[in-house]
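So, here's a batch of structures to check.
Just so it is clear, none of the values below were taken in a lab; they were calculated from the coordinates. This is a predicted model, so every value here is computed, not measured. Cβ atoms are built from the backbone, for glycine too; each structure is taken alone.
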Structure 1
Amino acid sequence: MSHRQEAPNNAITSYKYAPTRTVSAGGVDFAYRELGPKTGVPLVLVTHLAAVLDNWDPRVVDGLAATHRVIAFDNRGVGASTGAVPKSIQAMAKDAVTFIRALGLTQVDLLGFSMGGMIAQVIAQDEPQLVRKLILAGTGPAGGEGITNVTKLSNFDTIRALLTLQDPKQFLFFTRTANGRRAGKQFLARLKERTNDRDKAISLKAYRAQLTAIHRWGLEQPHDLSVIRQPVLVANGESDRMVPTTNSLDLARRLPDSDLVIYPDAGHGGIFQFHGQFVAKALEFLQR
């Protein structure tokens, strides 16, 4: 590896070059990538519907990894990880905890995006001692407004994307304004920067199981979020179609120790559209 990819202490500093590793626990071989310094509380990334390791924006990951050990992983049945995707957010949270413990970690920060933010909320409720701080982006609480529409919206935008030869994320994650369209194209191009050792795409069966889990989350009775005592940064775009932005406001209001950031002229993928500002805010929040 060239010096451009490696810091003096041999820490990998670019997500593009982070090798895919596996760790086995609970009958699952979990695929993951790790980068950044080897010290401090690690930041574990919990990803969205249909996403694999290659769906994290490298600008966000590299920005966070400049000062933090960052770990991205495929949960059970996703991408290169083995097993079958469970049909509940609670079971996904248990699998994520199994993965975190398999790495020998006793305390982590979590960044959960969309479905990952639902999983992160459950981890914080079930395993409070494991979580130091939480970042919840483009997500909502159990029983949150519009969450039961995710399946319908995802199917609609997938068809719309096929008809226009585009990626569904262009519609699902970004606004249809000039800024939103441009930001979407740039984001999708960044996801292709890694050319070697790419992850396996999600299977249709796994995707459908995830949709079932999200739908069930939307039908649940609201959880008591006052039990989440950790500091939480809540972030979203001002016009999220997938998980309506009112859910971010609701989370921030109900969590005892929260910060809220809403990005203008941005949708579900607001943290990717405003990656520079998001990384700066997230680092400030994690170091506080």
Structure 2
Amino acid sequence: MTTKTNRIDARFSELASAGRTGLIPFITAGDPSIEATVPVMHALVAAGADVLELGVPFSDPMADGPVIQQSSERAIARGVGSRRVFEFVREFRKTDTTTPIVLMGYLNPVEIYGVERYAKDAVDAGVDGLLLVDLPPEESGETQAILREHGLHQICLAAPTSGNERIARLVSTSQGYLYYVSFAGVTGAARLDAASVKNAIADIKKLGDLPIAVGFGVRDAESAKALAENADAVVIGSALVQLLAESKNVDDAARRAGEFLAPIRAALGRG
């Protein structure tokens, strides 16, 4: 079992010491193109990303709205699967060895690949965490044990519909950070209620000191800033994925990514 400090833990420790809110952009691996994926990842870090969430394309992304569903379809059509995702991470790690990377996706591709082999190959490539949308904590014991063995954090999702008992279990199960879904629904919707999210985060924080990242409904600097006072990090995905889909080439995609994220980083503060 590895004893090396996970990059996610190190980064959230840095954020806490600096007293600033983390910024976690999401992109789909292989979209807007295979060639643009790694340059976009670097552009996001240069613009202030603290953690990168890299979506693993899947044919039935049930928790995602149309924007991310379509990006996943485009990536699959380009032949992007788990092995190619690992290649992206490995390429990124050639020049960035510190920015945490979380793969976000679904259980089926992991099981087909083989959980043990998936965890090993992910860590070898430079992945730090795995967020499986459709793996509830009640059924994650065996999988999480394998991930822990390889030093890979399992990030869990909590929602407004999660009861107190379930929230407590999620806090005790999740590693790295807890991803709090700001409303019940799919990604990309615009129903952010900062007041209710603030209250929910306050309640969750009573259960432990696990960092909390808030996503779903965060679209721009204004909505991100509305959450910054209470969340440890803010996740933004659909708005960025939509913007990247309109890019003309690799350079344009990287430029769009940086220009999109920079004002959000500024709104959250740089520490």
Origin of the value 1.7, where distance in nm of label points 7 Å out along Cα→Cβ at positions 157 and 181 was derived from one of 1, 2: 1
For 18.2 (Kirkwood radius over Cα pairs in Å, calculated) the corresponding structure among 1, 2: 2
Structure with the greatest value (metric relative contact order in percent (Cα under 8 Å, 6 or more apart), set 1, 2): 2
helix-only ellipticity at 222 nm (-39500 (n - 2.57) for each DSSP H run of 4 or more, over all residues; to 500) computed as -11500: which structure among 1, 2? 1
Candidates 1, 2; Kirkwood radius over Cα pairs in Å, for residues 117-172 alone computed = 13.4; producing structure is 1
